[in-house]
Structure 1
Amino acid sequence: MILQISNRQQDFEIEDDLISNIEKSIRICLLQELNDDDYEVSLSFVDEEEIRELNKNYRDNDKVTDVLSFPLDDDFMIDDNLLGDIVICCKRAVEQSIEFNHSIEREIVYLVVHSMFHLLGYDHMNDEDKKVMRSKEKSALKEIGIYKDEAFE
């Protein structure tokens, strides 16, 4: 597995333990879904301004969001092992961790897992799709060891 990381924000310090848990979460999602972890994912940590601009340009939604996922399309004729890009707004993740009363590390790992399933073709636009995607997220988070109130292993 290859994880390309870009940190373009200053709202939250990205520590080695967090990167390790992110790598673990990506590997678990890949193995659960594809039974293979020979894939490449790009992960960017950004500020509110950048994620708002991306959200506006790519989703026609002019507001700050917590995470965006950009799966690579087969039509691009790119190596099949390139899954896509995940973009996380750290400031929004910090706010959500406070709102949901859990650690920022847990929030960021959840956002990565959520985005991985988007990169793997899942969505939550209707109730049935949402149920399937949430079940996959729950399974991955349990294996990672951070479902609900569980701490990192």
Structure 2
Amino acid sequence: MKLQIKALSDKIGAQIPLPYYATAGAAALDLHACLDEPLLLPPGGQAVVPTGLAVAVPAGYVGIVAVRSSMGVRHGVTLSNAIGVIDSDYRGPLGVSLHNLFAEPYAILPGDRIAQLLIVPVLCPEIELVEELDETERGLGGFGSTGR
């Protein structure tokens, strides 16, 4: 399988790296901010940061955009929508919607790694409306029903 990537900016491959796997065991590609100048994300603020890319996710797969753990844990910067979904039929520009949860502003510099892109297989089961669901040991137990 190949992931086709289209550069939407002439900075891609020059000032802004192509997405890459940071280590041999990495599950996701790093995405970078394709900016002309630094972007200051104020406390509580959010912004859609362009990557300068479009992708063709193969049929039967989905692109999942996830926050980089170091941004969330160290700087309180996370995805505005918690997770991004790139359907296999979307061909538009990739933007990453970031939200600053901390009380200090956060600067995003051109070329900064801002998110991760996972390519994951998708199952699309047929929908069946039923009168009853099968019984399980957990049953109707909701949040916290299996422990802390």
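One of 1, 2 was used to compute mean count of other Cβ atoms within 10 Å over residues 37-44, and the result was 12.8. Which label is that? The read-out was computed on structure 2. Here volume of the Cα convex hull per residue in Å³ was calculated and came to 120; which of the structures 1, 2 was it taken from? Going through each structure in turn, the value belongs to 1. Consider the structures 1, 2: one of them gives 30 for relative contact order in percent (Cα under 8 Å, 6 or more apart) as calculated from the coordinates. Say which. Computing relative contact order in percent (Cα under 8 Å, 6 or more apart) on every structure in 1, 2 gives 30 only for 2.
Each of 1, 2 could give FRET efficiency 1/(1 + (r/R0)^6) of positions 61 and 133 (r between Cβ atoms, R0 = 30 Å, to 0.05), but the derived value 0.95 comes from 1. Computing distance in nm of label points 7 Å out along Cα→Cβ at positions 109 and 125 across structures 1, 2 gives 4.8 for structure 2. Quick one: helix-only ellipticity at 222 nm (-39500 (n - 2.57) for each DSSP H run of 4 or more, over all residues; to 500) came out at -16000 when computed from one of 1, 2, so which one is it? This figure was derived from 1.
A short reminder: the numbers here are calculations on the coordinates, not readings from a lab. Keep in mind the model is a prediction, meaning the values are calculated, not measured. Cβ atoms are built from the backbone, for glycine too; each structure is taken alone.
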